[in-house]
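A.B. asks: What follows are several structures.
Values in this text are rule-based calculations from the coordinates and carry no lab data. In this text the structure is predicted, and so the values were computed from the model without any measurement. Cβ atoms are built from the backbone, for glycine too; each structure is taken alone.
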Structure P
Amino acid sequence: MAGIVFLKTNKLEEIVDFYTNEIGAKIWVDQGDCVILKHGNFIFGFCERDGEITKGWLLTFFYQTKEEVDLMYAKLKRRADSKPKTNEKYNIYNFFAKDPENRPLEFQVFLNDIDFDWKIID
């Protein structure tokens with residue numbers, strides 16, 4: 001099974017630019033007013049629509065090392081809520097930031113061994 005999360009945006013071009021150039025996602029499918037992005041196995045899309053943008057979502061990007069999280073922090077420092085830190089409750093290392101439309105983003109690495117039974121698709 002696979003899936004896509006779609007979010008509404010008022011700034012499609014700016015949002016796509018942010019997620020491709022700053023986060024490292026790739027355009028998977030461009031449907032004009034909807035663009036589907038891919039970041040490893042994470043597939044998500046934005047559709048240009050009038051009115052209020054989609055709120056109440058947290059997009060979490062996870063990595064294999066703390067160094068990768070630190071690199072994302074260095075790129076997104078101006079958008080970050082705080083520096084990366086260890087969250088002992090969930091045994092992760094993470095930080096939070098915001099996208100250009102103020103959606104919350106999380107960047108994390110699991111600190112315990114997790115056996116992912118899938119392959120990352122580029």
Structure Q
Amino acid sequence: MRMKKDKGQSLVETALILPVLLLLLTGIIDFGLLFNSYLVVSNASREGARHAAVGNSDAQIRSAAANAAASLDPDRLEIDITPEEADRDTGDSVTVTVRYGYSMATPVIAAFFPETFDVETSTTMRCE
């Protein structure tokens with residue numbers, strides 16, 4: 001007789017815990033995608049700085065950084081180089097800053113956070 005009373009218990013427990021588990025899972029997915037964007041932006045910054053250090057032009061530096069960040073949306077990618085090409089000499093430091101506006105992939109998590117996160121990294125190298 002006891003089995004008949006407990007018949008719907010597991011269904012109720014599942015219904016109570018499933019939204020929490022799904023929220024946790026989507027949060028993990030979004031954090032992983034955000035971290036991936038950070039790693040890609042960081043690598044793009046290093047690639048750009050490496051090209052700047054060997055004396056390439058600003059257009060070549062931007063192209064190298066953009067190619068390193070090819071998996072990201074190019075419309076939300078900003079690449080800044082300081083100092084300008086005309087002001088760089090051998091022995092000077094050059095800094096390449098890459099910014100990317102990341103937006104959450106899952107709408108459930110996006111409701112809890114700002115519309116976009118600015119992921120930004122800078123790399124400084126000495127010109128050869």
Structure R
Amino acid sequence: MRLGEIVELLEADLIVGEDKLDMDIKSAFAADLMSDVFAFAKKGSVLLTGLTDQIVVRTADAMGLSAVVFVRGKRPVEEAVELATKKGIPLVSTRYIMFETSGRLFAKGIRGAITKVEQD
């Protein structure tokens with residue numbers, strides 16, 4: 001699914017990344033704990049989160065994530081927008097809650113970066 005299609009599906013605002021709307025997205029990871037993102041997210045995934053500070057963009061950059069979708073109508077702080085612009089990471093904001101956002105993406109073929117955690 002293209003990023004532009006995701007923006008439409010989520011009735012979202014594109015904050016940064018107009019030049020990346022044709023980017024292909026195959027998976028997503030939803031989390032507010034950046035430690036979970038580091039532990040489980042897959043390169044190329046889109047991150048769904050309610051956190052709005054710079055650490056989200058830094059995490060996305062370090063993990064090679066394709067884009068960040070802020071849920072619940074959240075908007076990133078200006079420093080995060082500036083960093084995302086510099087790093088070329090698209091930022092999107094949707095009014096849907098994380099569960100609904102995940103479900104909408106899943107229904108259109110976007111799969112989880114991880115589906116279950118193995119127990120030791």
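A.B. asks: Consider the structures P, Q, R: one of them gives 0.93 for Rg/Rh (Cα atoms, Kirkwood Rh) as calculated from the coordinates. Say which.
C.D. replies: It was calculated from structure R.
A.B. asks: When FRET efficiency 1/(1 + (r/R0)^6) of positions 42 and 82 (r between Cβ atoms, R0 = 25 Å, to 0.05) is computed for each of P, Q, R, which one produces 0.40?
C.D. replies: Structure R accounts for this read-out.
A.B. asks: I've got another one for you. Using mean count of other Cβ atoms within 10 Å over residues 10-17, single out the structure from P, Q, R with the greatest value.
C.D. replies: The structure with the largest value is R.
A.B. asks: Could you figure out which one of P, Q, R the value -4000 for helix-only ellipticity at 222 nm (-39500 (n - 2.57) for each DSSP H run of 4 or more, over all residues; to 500) was computed from?
C.D. replies: The structure behind it is P.
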